[in-house]
Structure I
């Protein structure tokens, strides 16, 4: 009974930023659980490489090009998916950027707006476009990828813009959950710690920062993409049927200190 609740047979899912890193791991997790998954990415080369990686493991997915900051394109993709598949059961808003290590007093308008546009606006555009269809059916699960940075201020890197964007994603998650819960659509988020991805590869060249990250984490290590994907799978499945508005910390204990 309980293992069956994690199965996603017959479910249709879309993962933004699904071509690499955490996004690709989530695509793999959902596909392995039986879902028909669509990789949505703005970079075709990245999306196709991710698809090739997936197929090498005996899994498959579709690819669609989509920039989450383009609300018209997001609406178009949602309509096309509904026309092709008849429904979208699961939306994972994974697309995000950091552009860390810029002190607040030197952040340009472009820098601030770019991070907010991808991380917050892009998440909302997708929730709005796909959520409308889910609400019409009275069924759906949305999983947003937030961050422990929505709870704490990271050190030593300065990134007020990123922290603010992820805190906003968390509150957006709760707000939508409150609005849509009685109408059959659950909205939750996973909030990871530092994960070993291309986005964080730079830290290997900065021993001081790496030591700060590790020494600030009770588990004394970076997280792995699979560890975030497993939480996303849980939140997308019937195993989490009583959860909505939850922000699940997968932070190795970082926020305990």
Structure II
């Protein structure tokens, strides 16, 4: 008998617009892990401590360092402080254990993984995409990034101007190998639905959606997210936080 697929979502940085993501998830019976860092980013309004506390009543709050640095570039002692103190900071706000970590900018190495383990976390999420399984709870991959696709919607560097199809180019080979046909590459929503159905068909362990709420504003993707969450609700999947996913995968011997 096939196992039911797990569905998890995670949202990075701690923007105030995460509250709208939270409402959408709850409306469709889904859950999420919100990785929060206290420092302002991208000129956006960030969650207040009271909002973090309220968000923790419905969803999981994970640590994302204090200042959102590239951890592998820091001296070991400074990286350790960023990891350990971010855990303490969130536990002081929510009154709950903080057991999941997310590497800022997806930047980590073996030394950083060791520091996260030593800090008492159960797992850590990366930004690796288009995966349906995991081999290590401290390099937890994702399946789908909620971002501009297939064409860029930002042009703030020469590289981006010269590579308008960068979002598609970065994922095309993997999408092809999974079996998501090119005619599904025309929009994020059509690609995401096909990717989800492929995951179900191949009896995948999980489907992991992630993103940044400020980009949903920037790229006009709120309707896409709403429709995708509504689409997922039609299927017999188990909605979990990232921590619950790690624990379930261990129970199933998938980790």
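For structures I, II, calculate FRET efficiency 1/(1 + (r/R0)^6) of positions 58 and 154 (r between Cβ atoms, R0 = 30 Å, to 0.05) and state which one comes out highest. Working shown, then result.
On the way: I: 0.20; II: 0.45.
Going through I, II one by one, FRET efficiency 1/(1 + (r/R0)^6) of positions 58 and 154 (r between Cβ atoms, R0 = 30 Å, to 0.05) peaks for structure II.
Work out which structure the value 5.0 belongs to, where distance in nm of label points 7 Å out along Cα→Cβ at positions 114 and 234 was derived from one of I, II.
Details: I: 3.5; II: 5.0.
It traces back to II.
Using mean count of other Cβ atoms within 10 Å over residues 98-105 as the calculated read-out, with 13.9 as its value, let me know the right label among I, II.
On the way: I: 13.9; II: 24.0.
Comparing all candidates, it corresponds to I.
Quick one: distance in nm of label points 7 Å out along Cα→Cβ at positions 50 and 106 came out at 3.7 when computed from one of I, II, so which one is it? Intermediate values should be presented prior to the final figure.
Numbers: I: 3.2; II: 3.7.
Clearly, the read-out refers to II.
Thinking only about relative contact order in percent (Cα under 8 Å, 6 or more apart), which of I, II has the largest value? Let's see the in-between values first.
On the way: I: 20; II: 27.
Once relative contact order in percent (Cα under 8 Å, 6 or more apart) is tallied for I, II, the winner is II.
We did not get these values from a lab; they are worked out from the coordinates using the rules stated. This structure is a prediction, so every number in the text was calculated from the model and none was measured. Cβ atoms are built from the backbone, for glycine too; each structure is taken alone.
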